[in-house]
Structure I
Amino acid sequence: MILNKEFNFSSFSKAFGFGCLSFFLSQIVLRLPLLSMLSENNDFLLFSAINPIGYGLLLAFSAGLFEETTRWFLIKNALKNEMTWINGVWFGLGHGLLEAVLFFCFAIAFSKRKRIK
């Protein structure tokens, strides 16, 4: 068995939960409200309209900065003694699953679908 002595469900669920928390903190609590505040600034809106490549790079950089910093902080502090390769996989699955579910829910909530009569 690949997992042999590393199999510990409570450790997996803890890593999965902290992965979900890392996405929630980095995006929902920190980054998106900051971008929302910036979008109220006319100069920022002008920059995004005139320079879409620069705007895209700024969005990508901010996503990486906030996500990686939050992951590093949680792994270093909350999972410091329990970080194995399998817990790293579970941490990533928690992060990715919450991201996928939230974006799917936002897409459904904000889509303008025409109903067939």
Structure II
Amino acid sequence: MVCEQLECDTQSGCIKLYGALDLDSVANVWHQGEELVRSGEIGLIDLSAVERTDSAGVALLVEWSRAAREAGVSLAFRDAPQQMRAIIRASGVEDVLRMVARGGEGFEERMD
């Protein structure tokens, strides 16, 4: 399964990812997402439609976070699936990724 879609809405400043976010699909969205993040047009990544992920998907989020910091822009991730949250915890990158609840900015999501 590949990441079927990266939907970008620059008006709302959000990227929504669909499908699988894994070793086979990360390369398809890596550079496009990174460019959008660096441009400052995107401040939120919606993960609610990610169906499956692995450590490559988490590495993508870490890389996009790094790109945002280097560009001096704020980036948050919303609605990470349980499987992704488990990998984030196991990888020890909770402090690197800013997770927010569906309500929006400033509400840190618990990594349960």
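Each reported figure results from applying straightforward, stated rules to the coordinates on display, with no laboratory input. This one's a predicted model, so the numbers in the text were calculated from it and none came from an experiment. Cβ atoms are built from the backbone, for glycine too; each structure is taken alone.
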Matching task: 23 is the computed value of relative contact order in percent (Cα under 8 Å, 6 or more apart). Pick the structure from I, II. II
Assign the value 14.1, calculated as mean count of other Cβ atoms within 10 Å over residues 61-68, to the correct structure from I, II. I
helix-only ellipticity at 222 nm (-39500 (n - 2.57) for each DSSP H run of 4 or more, over all residues; to 500) computed as -23500: which structure among I, II? I
For volume of the Cα convex hull per residue in Å³, which structure out of I, II has the highest calculated value? I
Which of the displayed structures (I, II) returns the greatest value of mean count of other Cβ atoms within 10 Å over residues 29-36 on calculation? II
Entry that produces 0.65 once FRET efficiency 1/(1 + (r/R0)^6) of positions 37 and 93 (r between Cβ atoms, R0 = 35 Å, to 0.05) is calculated, selected from I, II: I
